[in-house]
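Okay, got some structures for you below.
Please treat every number below as a calculation from the coordinates, not as lab data. Here the structure is a predicted model, which is why all the values come from computation and not from measurement. Cβ atoms are built from the backbone, for glycine too; each structure is taken alone.
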Structure 1
Amino acid sequence: MNAAAPAIAVRDLSKNFGRFQAVKGISFDVAPGEIVGFLGPNGAGKTTTIKMITGLLKITSGTVLVDGLDRREQPAQVKRKLGYMSQKFSLYPLLTALENIEFFGGISGLAPRELKAAMARMGEQVDAAVLGQKIHDVPPGIRQKVALFVCLLPGPEIILLDEPTSGVDPEARRLFWSEIYRLKTQGKTLLVSTHNLDEAEYCDRIIIIHNGEIVAAGAPDELLRRKQKASIEELFKDAISEHGQD
């Protein structure tokens, strides 16, 4: 990756669904090796933006560059650079945890030896009996762990996590963020969407989006000082109210 260029560069990005504009010409960068929190209430445009970055949704207007590559002009090259974990954890519920790993490892192009090693690594983290259960029977925290593991199988440098801690307990959330920090120490770049405001303090920078528009962006401490707010919750509420509630 070219360290002088943003890992992700979003410019004037918009998405229309018929007459409804879900994302309204937003622009932001994510630097290499950075953890950026993408904060906003449900329906703010977080998932729509992430899906345009990944290519799962067509861009209405604007550009997305991933390590300098244009999302629309070089989709295959961009896809190889990205790892994506969706809100729903992206797993097949009627397959077991190990079957999901085997399936996604296969379509990611892992050689049989690499796939066997990956399944062994997962076995070191989770009890074999649990890994043998169908995903819909596995506790949310384990599903989350497996989904992240699957996301990382191709070895992406840039990782997009869409509300990854939704529906898990506080301990699972804490452990998940420990894993995010571990990925950062490996030089990974992470864009993490969430509506849990307490997660903002874990990020190098935050971007607050509301009604498809960016209403605040910066390092958490710097934003609190600049806006003269005592907490992220107060900052968030103020940013939302300034730009109108739904």
Structure 2
Amino acid sequence: MIGFMTELDFAAICFFLAALGLYRIVLHRTRLGDASLVGAVQAQRVVWMQNMARRENRMIDAVLLSSLSQGNAFFASTSAIAIGGLAASVGSGEKVQTMLERLPYVAPSSSLMWEVKLLLIMSVFIYAFFKFAWGFRLSHYTAIMIGATPMPAPDISQQQVVAHARRTARLIGLAAEHTNSGLRSFYHAIAAIAWFFHPLLFILATAWVMLILIRRDYFSRSRKVILGAADTALV
């Protein structure tokens, strides 16, 4: 035993946190992130904003941005509902715990350990809520940047327009980065649910979720399609 949890529980939670942290570092702090689906989409955002800067009527860009921000609002609300439901379960999960422990291969745990597992999932959804909420706010800032994009004029150089378009694309990329972190949190919450059954299942579920994320970010068909589109756009 380590404090109030077994050594296997401790190893499972350490593996979970290490997997999350390492994946985030690889995706956002190394060059491998540029080769991912996230990097390919960001290249398309740059092309989008450069095209936007050349248009006189930018209504279509505002509509596209609005549709993207609505997704953040929806998932932020979903996260808040999940947090409320989990908070209501804290201190009153004895019946569910007793029911689960009747199943075969389910590892028994103390009431304190049960609360810790609930708090872990709640923390994941709280993290997701803040990510979606900030992504939603950044979408508003991006709309302002689009509105502030200078129109082509003799007194405005092309370099100024392109620089503003790139800054706007970077801001959209930051909003998408927070959105992606929030979406990945939903995957991680599914893995964390496995901890209620057994710490080994928790480790396997975490590894399974990470493999899904790696495949979708680096080996998916959508990445190949978008990379092809990016290569075509930059020719």
**Q.** Of the structures 1, 2, the one that 31, 26, 18 was derived from, the read-out being Cα extents along the principal axes in Å, for residues 10-81 alone
**A.** 1
(Q) Quick check: 1.26 is what I get for Cα Rg over 2.2 N^0.38 Å, calculated from one of 1, 2. Which structure matches? (A) 2
Q: Name the one structure among 1, 2 that relative contact order in percent (Cα under 8 Å, 6 or more apart) of 32 was derived from.
A: 2
Q. The value -11000 for helix-only ellipticity at 222 nm (-39500 (n - 2.57) for each DSSP H run of 4 or more, over all residues; to 500) was derived from one model only; which of 1, 2 is it?
A. 1
**Q.** Comparison of 1, 2 by distance in nm of label points 7 Å out along Cα→Cβ at positions 66 and 90 - largest value held by
**A.** 2
